[in-house]
Structure P
Amino acid sequence: MNALAGRRIAKTSGTPGKTRAMNVFEMRVYYVLDLPGYGYSRASRGDRAAFRGLITHTLDRPRLAGVLWLLDIRRDPSDDDRAMQELFAARETPVLAAFTKSDVLARAARARRERELQGVLELDDDQVIVTSARKNEGIEELRESIDQLLGRVQ
């Protein structure tokens, strides 16, 4: 979120799964809703069910332009990731997947992981951006893709 905004707007943590509520950020001419992680969190079973309900409710918003789906390029998709992909497909939700933390992989490994994840999650080429917030790689392309997504939907 901070790399996308070009400044610090979101508090970050070294521990995944800290987001417990929906955070709303105004970015240029659109809003970004940051939702709790649904799989990697160490939340209780009840909290995870509540997170899923919040996500499902958010996907039903009539003005939802699409989903910016952040996935760690180093991790295999979880059962929850696959369930989310099925949910997006069933609702015909436009999806833009940002594969994050690409700076930790060598260039060849990064390209291989991008292809693997794209295939497993059944994403088209124009739905995938490989990013690194630390090295600011792919961030401008991500902004452009978001603008294209908004242009298609508006």
Structure Q
Amino acid sequence: MASYTISVNGNSLAVDSRDPDQPLLYVLRNSLGLTGAKFGCGLGQCGACTVIVDGEATRSCQMPVAAAVGRKITTIEGLGAPDKPHPVQAAFIAEQAAQCGYCTNGMVMTSTALLARNGKPTLGEAKEALAGNLCRCGTHQRILRAVMRVAGRVAP
């Protein structure tokens, strides 16, 4: 058993793992109780497990816990609170951009990373950034409207 110190949502946390290749997703959910990131495909293809690592949207199912040491990790729990949501979360609520909600974590985290590096993305840039996030319910138009709302642009 090895201990790893990782920075999650501004807190330095020690976590134990028998396997340095254990996915960060499992550590977040099972060891730290941060269940916002979801297990979807386990292959990094659906985006449900997305967290922000050093400013980049990252699939936590593909990142080994050992690779998370020394990195700044933000989960959806670190963005906002029910009484004070992050602007992206507030826009998702305003646009009713969640249906079943399973993809919402990944969509919010990917959108947040996009808007942090490009505060005024075009619709095309938003579509490109979210292309790797799957939504089976078909709320893509509402999600894009939420991103455009935060960017101060006209929604599609």
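Using Cα extents along the principal axes in Å as the calculated read-out, with 40, 35, 33 as its value, let me know the right label among P, Q. Numbers along the way, then the final one.
On the way: P: 40, 35, 33; Q: 52, 27, 26.
It was calculated from structure P.
Name the one structure among P, Q that mean count of other Cβ atoms within 10 Å over residues 80-87 of 11.6 was derived from. Each step should come with its number before you reach the end.
Values: P: 16.5; Q: 11.6.
The read-out was computed on structure Q.
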Given a value of 10.2 for mean count of other Cβ atoms within 10 Å over residues 56-63, point me to the structure among P, Q it was derived from. P
For which of P, Q does semi-axes √(5λ) of the Cα gyration tensor in Å, for residues 64-143 alone, calculated from the coordinates, equal 21, 15, 10? P
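Could you tell me which structure in P, Q was used to calculate Cα Rg over 2.2 N^0.38 Å, for residues 24-111 alone as 1.04?
Details: P: 1.19; Q: 1.04.
Source structure: Q.
When helix-only ellipticity at 222 nm (-39500 (n - 2.57) for each DSSP H run of 4 or more, over all residues; to 500) is calculated, the result is -12500; to which of the structures P, Q does this value belong?
Working: P: -12500; Q: -8500.
Structure P accounts for this read-out.
Bear in mind that the values in this text are calculations on the coordinates, not laboratory data. As the structure is a computational prediction, the values presented were derived from the model and not from experiment. Cβ atoms are built from the backbone, for glycine too; each structure is taken alone.
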